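Below you'll find the structures, each written out as structure tokens.
Every number in this text was worked out from the coordinates using simple rules, so none of it is lab data. It should be emphasised that the depicted structure is a prediction, and the values quoted were computed from it without experimental measurement. Cβ atoms are built from the backbone, for glycine too; each structure is taken alone.
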Structure 1
Amino acid sequence: MYVGRDFPPAEQTESDVYGLDFINDLDVGEQIVSSTWYLTVTDGTDPNPQFHLQGPSKLYTTDDNTMPTATIQRIGGLWAGVTYKARAEVTTDFGNIKSLWSHIHGVDAT
């Protein structure tokens, strides 16, 4: 499901941590136990968008929660003029699989 807003544009020289919070998609007491991120191209050309995922995704606990409800992923080196779809797929301790996504637009450093 689209989160309703896009991430800020990113220059090719940048590397940053992106996060998607599933708190509104989880049942009471449900928590994330694993996550996988996918990066695909929605506009422009990049022959290997998955290359920009740097390291493994991690689970994240928000300040007011003791259970993981979010996932984070470092992404860097995005190509200028390319719009990427960053999608996180999580599995919960209830056996549910949920997905959220947003866009990141690669821009020139100038």
Structure 2
Amino acid sequence: MTLPKVTELCLAAILEKATQQAPDKFAQDVMVELLHGQPALMEAVTTVMQPFLSTLAGNEVDGHELDESMRQEIMIMGQFCILGIALKALNAQIEAEEMNEVWS
């Protein structure tokens, strides 16, 4: 099984709810939920994000000055790495649980 397709209606409802909070409050709530409900996933997120954050803390990459465009590119890469890992982990967990049900 793959992850369910997110509909525009569902996404609109989640966005509506999420934007009722300040972004820092929403992020904090998500971090706390992950820390308590998905500690392995939270550890993976922070581990994957660390090299991107370390790079952003510097002033250059591979001998090139780290300008605003490069900073944005690094942030986007980090975000999509985390998103990809989380989605693939959720999908793999669903498949593993389905296999366990079949073989139990």
Among 1, 2, structure where distance in nm of label points 7 Å out along Cα→Cβ at positions 66 and 82 as derived comes to 4.4: 1
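Comparing structures 1, 2 by distance in nm of label points 7 Å out along Cα→Cβ at positions 2 and 18, which one has the largest value?
2
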Among 1, 2, which structure scores highest (criterion: Kirkwood radius over Cα pairs in Å): 2
Top of 1, 2 by distance in nm of label points 7 Å out along Cα→Cβ at positions 58 and 90, largest first: 2
Winner on volume of the Cα convex hull per residue in Å³, for residues 26-73 alone once structures 1, 2 are ranked, highest first: 1
Value -27000, calculated as helix-only ellipticity at 222 nm (-39500 (n - 2.57) for each DSSP H run of 4 or more, over all residues; to 500), assigned to which of 1, 2: 2
